[in-house]
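Below you'll find the structures, each written out as structure tokens.
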Structure I
Amino acid sequence: MDSRKIVFQETSVIAIGEAICVPLMVLAFFLCGAFDRTVVFGGIAGALIATANFFFMAMSTSLAADKALAEDVKGGQATMQFSYIFRLIFMFGALAVCAKSGMMNLLALVIPVLLVRPIIMFAEFFRKKGGK
């Protein structure tokens, strides 16, 4: 399977997971009595940031693997290092701008970013055996 197709497929899993988890998070805020519009804005922004971060990570990993297959291991390592630094700066900057705007609940902004790993772990239960 083409590596870019795999990247889009895996990113769609994250996006669907975020689309399911963010409304559940908003519901939890509502049940706790802490619901307002900043929770919704924070959840949406956090989900978009988390999905974008995953997409860029998956793309850079795919590019690094392609370079490694072409026997350019140093190029692959450099790609991963640059990607890590770029994504870290992107996430910190995007989260800081969103938090500073005052339009988003800080906790609702950060929770979707932390949900990526549980979404990946949960999605593994539904993979077909022998699938890649």
Structure II
Amino acid sequence: MTHFTKTVLFTDVDGRARFKEEAVALEQGTPQTQLSELFASGGYQLRTSPVGFRSSFHCTGAPQWVFILGGQMEIGIQGGVSRVFGPGEHFFSADVLPVGATFDPAVHGHWSRQIGPEPLVTLFLRA
């Protein structure tokens, strides 16, 4: 059986954002077109961010896939950890604010920024 590697940005039990990898089984289809189960989605948005864009710390409002269509996106979390995603790469953003918590940028969420010489073009697909 083959699998798809899903990079997940999530909120851990301590309220901090972290990255992890999950395997998604590709158990359907044929040997030439191996498919996962069909997942529901809630719409999508396209975004462009100019050279030099950087956000402040924030949480994901609702879990969503983020696909990089052009340029490069860096995602940073507490502790100085960051990852860079380029065209054709993706991650699942699910670092929502814990229930009952008040947002604290020293604890919660992530920041994002455009890096490199090209504007950032992304597709957000709600889960």
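We did not get these values from a lab; they are worked out from the coordinates using the rules stated. This is a predicted model, so every value here is computed, not measured. Cβ atoms are built from the backbone, for glycine too; each structure is taken alone.
Among the shown structures I, II, from which was the value -29000 of helix-only ellipticity at 222 nm (-39500 (n - 2.57) for each DSSP H run of 4 or more, over all residues; to 500) calculated?
Only structure I yields this read-out.
Given a computed value of 2.0 for distance in nm of label points 7 Å out along Cα→Cβ at positions 54 and 78, which structure among I, II does it belong to?
Structure II accounts for this read-out.
Looking at distance in nm of label points 7 Å out along Cα→Cβ at positions 22 and 46, point out which structure of I, II has the largest value.
Across I, II, distance in nm of label points 7 Å out along Cα→Cβ at positions 22 and 46 peaks for II.
Comparing mean count of other Cβ atoms within 10 Å over residues 86-93 across structures I, II, which is largest?
Looking at the calculated values, the largest one is II.
Comparing I, II, where is distance in nm of label points 7 Å out along Cα→Cβ at positions 14 and 30 highest?
II
Of the structures labelled I, II, which one yields 9.1 when mean count of other Cβ atoms within 10 Å over residues 38-45 is computed from its coordinates?
II
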